[in-house]
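K.L.:
Before anything else, here is the set of structures, which you'll find just below.
Rule-based calculations on the coordinates, nothing more; no lab input. Note that this is a predicted model, so its numbers are computed, not measured.
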Structure I
Amino acid sequence: MDICSVKCINEKKVKETFKTLPQLEDISQMADIFKALSDPSRLKIVLALLNQEHCVCDIAVICNQTDSAISHQLRILRTLKIVKNRREGKIIYYSIDDDHVVSLINMSLNHVKH
């Protein structure tokens, strides 16, 4: 088995680790981001937006989904500040919210290819 055969706790290491853990609220928000990105449809949307912005119609074609389905997914991603939008006349363009998201996606892609 992959567990210790003897119960022993290194109190010093445990205390040090507790000091480095984020607050529960931050952990919860992090988990929400990973949950959102664990959905293949949402992840594909984010990947499509890595290099350039797109409108809902473009994303729908790229992801082979309806405009309505894409709008629903984008709403979730926008709420979590993974993507942002801007209006140009009657068209709304979506892009990655910031470089942190780009780094997270690129690191996970590099890990998969490693």
Structure II
Amino acid sequence: MRYMMLLKLDPSAHASEPSPELMEEMGKLLEEMTRAGVLLDTGGLRPLEESTVLRLSGGKQTVVDGPYAEAKEVVGGYLMVQAKSQEEAVEWASRFLAVHGDTWELNAEVRQVVEPA
């Protein structure tokens, strides 16, 4: 089963770029996940100020470019994993968060991807 891990953070709570040390530790974990056949894809997202939001309401679309009113939580990145269960996916997400230590404020929302029948 595939699971999407949406990594949510408070953009005002930390530096916009991870430190070289954090990148090294994340690299080690991501390599382990790749060797285990779990990691399908991962990526960080560009700053909110560079994004565009499309909204559909009442059949009409509107387009809004960033920056936006101050956001308390944004999706800053993602991981797509192949796991046997929600519990296994949550364990990998927990390990990913743990690598960030005590200087980051992060949430990982783990959701199973709906597969075609």
Structure III
Amino acid sequence: MTKSKILKKEILSQYRSVRQFAMEMDIPYSTLVTALDRGIEGMAYGTVIRMCDKLKLNPIDFSSLDRDVTIGEQLLENRVMQYHVKLNEEGREKVLGLMEDFVQLKKYKK
């Protein structure tokens, strides 16, 4: 399934119509319909990101995000994991130990 079809399917599952979603996103209806029909590759990157954020979709592969996770949080998690896989076993253990210590401290808890 193309990204455009995924977007359209998700829009229709969360909103009554594409028109309603376009109005909520402050995107011209005709622009959105054209993008969904011809492909979103021509849309501004920022617009696609905003749409994905609103629909709770990962902007990379358009998979569903957990409903409580924002795109910013997902990107941060991906960044942390990219650093983690670059570490050797000793480095990974050290970082995990530090994280365990930090979550114990009230200062660093959400």
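K.L.:
For which of the structures I, II, III does the calculation of helix-only ellipticity at 222 nm (-39500 (n - 2.57) for each DSSP H run of 4 or more, over all residues; to 500) return -8500?
P.N.:
For helix-only ellipticity at 222 nm (-39500 (n - 2.57) for each DSSP H run of 4 or more, over all residues; to 500), the value -8500 is produced by structure II.
K.L.:
Given a computed value of 49 for relative contact order in percent (Cα under 8 Å, 6 or more apart), which structure among I, II, III does it belong to?
P.N.:
II
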